[in-house]
Structure P
Amino acid sequence: MSAPPLATVFLDAGGVLVHPNWARVAAALVRQGVDTSAEALTAAEPHAKREMDLGSVMARTNDAARGWIYFEAVLRHAGVAADDRATAALAEVRAYHDVHNVWEHVPADVVPMLQGLRALGLRLVVVSNANGKLHTMFARVGLTPHVDLVLDSHDFGVEKPDPRLFLIALEQSGAEAGTTIHVGDFFHIDVVGARAAHLADGVLFDPAWLYDDADCPRVRRLGDLVDLARARLEA
């Protein structure tokens, strides 16, 4: 018996659709006298993320705590010393994030990917660990019209990888687990959570191709996600 057809794609926000505004972070560091650049931070980010993508880290932290472990790891991989200057700069970034959400950079390939998935007739639902500012930020950066529903974990008091957030997303979107895949950038948050909720699949967005040991589908480019979805529809 063939698998039921794909109908819905759940998408993580941070790390897939939106990314930290590394220009803003670099500017905060430069104001504190740290010699770095947005390019250096961008290059360091995938390696920092891979380093912290461990089940043990996810088990002992929540999303807010992981966010700042993540920033500290990015700075370390970019060669920025963990000193008072870095601490002051991150405090400035945190203050901005608490009001606006610093995950506000939308790469050029995001909207074409969303349009490509919609052209295939798929329902698009954002399922993200966030800080209560996701809806406002999505409207500000122009992504709201390109998806069908946005779920911010802050509004429900539960975070991925807890399967309850995926179950809430299924209920609110009218989707079925067996015809839904989830795409995220952390194996131990997104793929593990999707599996716990019995979704059809968890897909890892791995642009630096660092997860050779991951036992799940991976895409390196967002355009590859459209190809993956098309292949599943044609299977």
Structure Q
Amino acid sequence: MSGWATAPLTIGTLCLDAGGVLCHPSWARVSAALATAGVDVSAEALAAAEPMAKRDIDHVAVIRATDDVKRGWLYFNTVLEYAAVPLSDATDAALSVMRDYHGVHNLWEYVPGDVKPALARFRALGLTLVVVSNANGRLRHLFDRLELTGYVDVVLDSHEWAVEKPDPRLFHIALEQSGSRPETTAHVGDLFHVDVTGARAAGLREGVLLDPTGLYPDADCRRVRTLAELASQIEVAR
């Protein structure tokens, strides 16, 4: 890992995953939906459980056997299990409400406070910023609502192109849409077997894993805990 962390990262284009990197589920909304169904669990408990649930899903066999929609249902149920919430008809009902909300508005509506400053730093470095996300056709609507659109150059919603990461074709489309070259492009995402694997298959210079809680100590790629850390590494390389 130390070699990846210290190697210069000289790039002209940075691709970024949306969910899990730039925006996250509104756990407050999920907690409220569960409460309406008679299930008591705080937003804080759900947020604390989320990294372990995501790590459980991030296995090559799971990724190959599912698509983004199927993984979404598995993801939320696994979060509930890590938050010590028994799965039941009540949790199914609450998550169904959230699924309907997501279909209209996109539930990944929480933007951490450090995201926009990091994007501004990437901009100041002259990077082309391309969002490459497995999404549901509502990503542009979400980015407009969250005032993220103006921070990036291109937004790719997998639903619009009928192809999902880790399929390298979505990255190839990103390169075409942004006029970028693979050898000077890196991608940062939160799932190794979706983001890093996909970036490598597409021939990008690097796939970077956002690992804020240190759950991937053995991953053979560059890992960062925050986007600010990645911005600092790119600044040093410049």
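Throughout, read-outs are computed from the coordinates displayed, never taken from laboratory work. Just so we're clear, the structure is a prediction, and the values are computed from it rather than from any experiment. Cβ atoms are built from the backbone, for glycine too; each structure is taken alone.
Between structures P, Q, where is mean count of other Cβ atoms within 10 Å over residues 35-42 highest?
Values: P: 16.5; Q: 14.0.
By mean count of other Cβ atoms within 10 Å over residues 35-42, the leading structure of P, Q is P.
Taking distance in nm of label points 7 Å out along Cα→Cβ at positions 131 and 219 from the coordinates of each of P, Q, which one would give 2.8? Numbers along the way, then the final one.
Working: P: 2.8; Q: 2.1.
Value 2.8 for distance in nm of label points 7 Å out along Cα→Cβ at positions 131 and 219 corresponds to P out of P, Q.
Could you figure out which one of P, Q the value 0.75 for FRET efficiency 1/(1 + (r/R0)^6) of positions 107 and 163 (r between Cβ atoms, R0 = 35 Å, to 0.05) was computed from?
Numbers: P: 0.75; Q: 0.95.
Of the options listed, only P reproduces it.
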